[in-house]
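A.B. asks: Following this line, the structures themselves.
Each value in this text was obtained by applying a stated rule to the coordinates, not by laboratory testing. Small disclaimer: the values here were computed from a predicted structure and weren't measured. Cβ atoms are built from the backbone, for glycine too; each structure is taken alone.
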Structure P
Amino acid sequence: MQSVKKLVEITNGVTSVADDKITRIHGITRRSRMLALNAAIEAHRFGSEGKGFAVVADEVKAISAEISDLASSLQGELKGRLDNVSQFAEQMNDEVARLRGERLIDLAFNAIEIIDRNLYERSCDVRWWATDAAMVDCCADPSDAQRAGTASDRLAVILDSYTVYLDLWVADPSGRVIATGRPGRYPQAVGTDVAGQQWFREAMATRNGGEFAVADIHTVPALNNAVVAAYSTAIREGGEANGKVIGVLGIFFDWEPQAKAIVEGIRLSPQERQRSTCLLLDSQHRVIASSDGSKPLGSAYPLNIQSRKSGHYSEGHTSVGYALTPGYESYQGLGWYGVIEQRG
């Protein structure tokens, strides 16, 4: 891109220099013709004695006319050829910009597709674990401390195998958390009232065991204000897909390090990485991940989507490529966008 811009600048510079020099040549020939005219007048005054001088004056006039014609011809040819070079350079510049934009779209799509696949797995996890006998038994009798302890132990075993989660919670139908996987790390979690939380309300409203709920990225006070993606589903009587809802399982994806790994893992050359920022935006175009930290989490991003699912555009010296979440399998996505900014 820079080399093409340089070519355009050089071409425009050559055109300017050529025009200046040819203009100066025309100026010199005009002065020469004027001198020749004055010489012819003087030669005429001297009659026969000035004939030799008149011949020289005529020759100077003829040479000036020839130089002037040559300069005009050169100017025309140079202009035509330099215009062709300039047009070609502009076309190259447009083509490079198009290819660059398409690459940014591909990178943005890759970023959002990776997070979609990752979060699809979270939706599978929560639906599977909600049928675990320990979860079902715990919700069948929320007041039984022994059952709650067994569920907590089971959740701890699951967490030992999955490093992407901060904690897993079981809540009774009233929205009170009755078992967690890490009571030692997050002692405030047990007993927390989550009845007003989106992930709990939507899980309680699921129609069967195949449905799940997911909440936008948010912080959870009982998890030391960690930033999470919360997935949930109903725990049903007997672990049956169409059983009565007796509680909710909520799982909390450790968002920041996982999202950071994705945006920092986009395949960029070392030169591209120095002038690029990879972002994930939520459905309200708020930043939920940034590769270089230049955009604070939660800050609004002025994404110009122009009613398209993907595209690219330029703002000053910055090119922007974006792509809307495509979803994956039963996970429809949350209207998030992958975005790549590239400066220069």
Structure Q
Amino acid sequence: MQRNQSFWFIGGDMRVRTLFSWLCGLALLAAAPARAQTPVKFVLDWFVIGLHAPFTDALANKYYEQQGLKVSIDRGYGSGDTIAKVGNGVYDFGYADPNLLLKWNHDNPDAKVTMVFLVWDETQSAIMTTKSTGITKPADLIGRKVGAPPSDNTRMMFPVFAKATGIDMTKIDFIAAQPNMTNTMLFEKQVDALTTNEGTTFLALRKFGVPADDIVPIRYSKYLPELLGVGIIVSDKTLQTKPEMVKSFVRAIIAGEEDSIAHPKAAVATLAAIDPLADLPNELIRLNITFETAMQNPYIKAHGLGAVDPARLQTALKYAAETFDVPVPTDTAEIYDTRFLPPAAERPYAGYTPAQ
């Protein structure tokens, strides 16, 4: 009996010590600081819309936090403005048209910017018009009024489009307009066409009651398939001083894009955290349009999200250099530095099924 009692007391003592150690461990965990969160400022190219779902999804699902980042997301005012803000250090990261980077870097050698992840593979830039104008091809723009926000990426890349299509852009009457007014101007026939994002204007005209069959897109990608889509940009200074932060940010964005591919409705729903008034059904349509027009390249299906054929990148550089009258850089990393991408196996892309 004594042995049993000794055994019980010894066992009890062990249980008490184990419980004490466990409680101490919990106390230490509670006292230990959480993983440090590096503040990051991220600026978009416009207000939050469907094609920004990967970024808000990453916020809602704490992908930034998991990478040790505390990210704030602000609206932008066109790719040109976003590039300037990132280059001048106002923001850590931006979402902008990388085809404009060569010109910026040439003019601002002390504030260079590069892309570190191509979110949408092909450009969605387009000339948008309606059947009633009779405009069906680039040459039809001669002598017509074209609405264009000066800092919009599609307007800034129009010289490339004009050269590729053989039209004299000096014979086009460009009407400077506020971005939030361009679609109304087209609908009210104040202009004959717009330089714009295809999905944005398509949805705006549909809301105005214009039948889908009456909307005419003249896509840049038809004449300039090498042009890049839109991606994540960062300053050279940040690349040099905070490379791990850049890698972490890219990983979080890729996780958000993967969610947008697999669960588009849920991803679009996260827009409401940034803009409670977002028209979610409309933005889901916009996301569908983005995948349908910008993510059909077989190359990314073979090589993963963000992958770009080096020959294509060289051609894109040549387009930009010739159009903006700047030298062609010897290093393509001046526009797209792929060193910050995770391995291809960690960013697969098998395609997308549009969500209703």
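A.B. asks: With semi-axes √(5λ) of the Cα gyration tensor in Å, for residues 73-136 alone derived from the coordinates and found to be 62, 4, 4, which of P, Q does the value describe? Write out the running numbers ahead of the final one.
C.D. replies: Values: P: 62, 4, 4; Q: 28, 13, 12.
It was calculated from structure P.
A.B. asks: Then there is this: Among the shown structures P, Q, from which was the value 20.4 of mean count of other Cβ atoms within 10 Å over residues 129-136 calculated? Write down the numbers at each step before the final one.
C.D. replies: Working: P: 20.4; Q: 15.9.
Answer for the origin of the read-out: P.
A.B. asks: Output the label of whichever structure in P, Q has the greatest value of distance in nm of label points 7 Å out along Cα→Cβ at positions 161 and 329. Don't skip to the answer; put the middle values down first.
C.D. replies: Details: P: 1.6; Q: 2.5.
The structure with the largest value is Q.
A.B. asks: Quick one: Cα extents along the principal axes in Å came out at 108, 47, 36 when computed from one of P, Q, so which one is it? All intermediate terms of the calculation are to be shown ahead of the outcome.
C.D. replies: Details: P: 137, 33, 30; Q: 108, 47, 36.
Answer by label: Q.
A.B. asks: Here helix-only ellipticity at 222 nm (-39500 (n - 2.57) for each DSSP H run of 4 or more, over all residues; to 500) has been calculated and equals -13000, so which of P, Q was it run on? Don't skip to the answer; put the middle values down first.
C.D. replies: Working: P: -17500; Q: -13000.
For helix-only ellipticity at 222 nm (-39500 (n - 2.57) for each DSSP H run of 4 or more, over all residues; to 500), the value -13000 is produced by structure Q.
A.B. asks: If we compute distance in nm of label points 7 Å out along Cα→Cβ at positions 217 and 321 for structures P, Q, which one ends up with the highest value? Mind showing how you got there, number by number?
C.D. replies: On the way: P: 2.1; Q: 3.1.
Comparing P, Q by distance in nm of label points 7 Å out along Cα→Cβ at positions 217 and 321, the maximum is at Q.
A.B. asks: Tell me which of P, Q gives 26 when you compute relative contact order in percent (Cα under 8 Å, 6 or more apart).
C.D. replies: Working: P: 17; Q: 26.
Comparing all candidates, it corresponds to Q.
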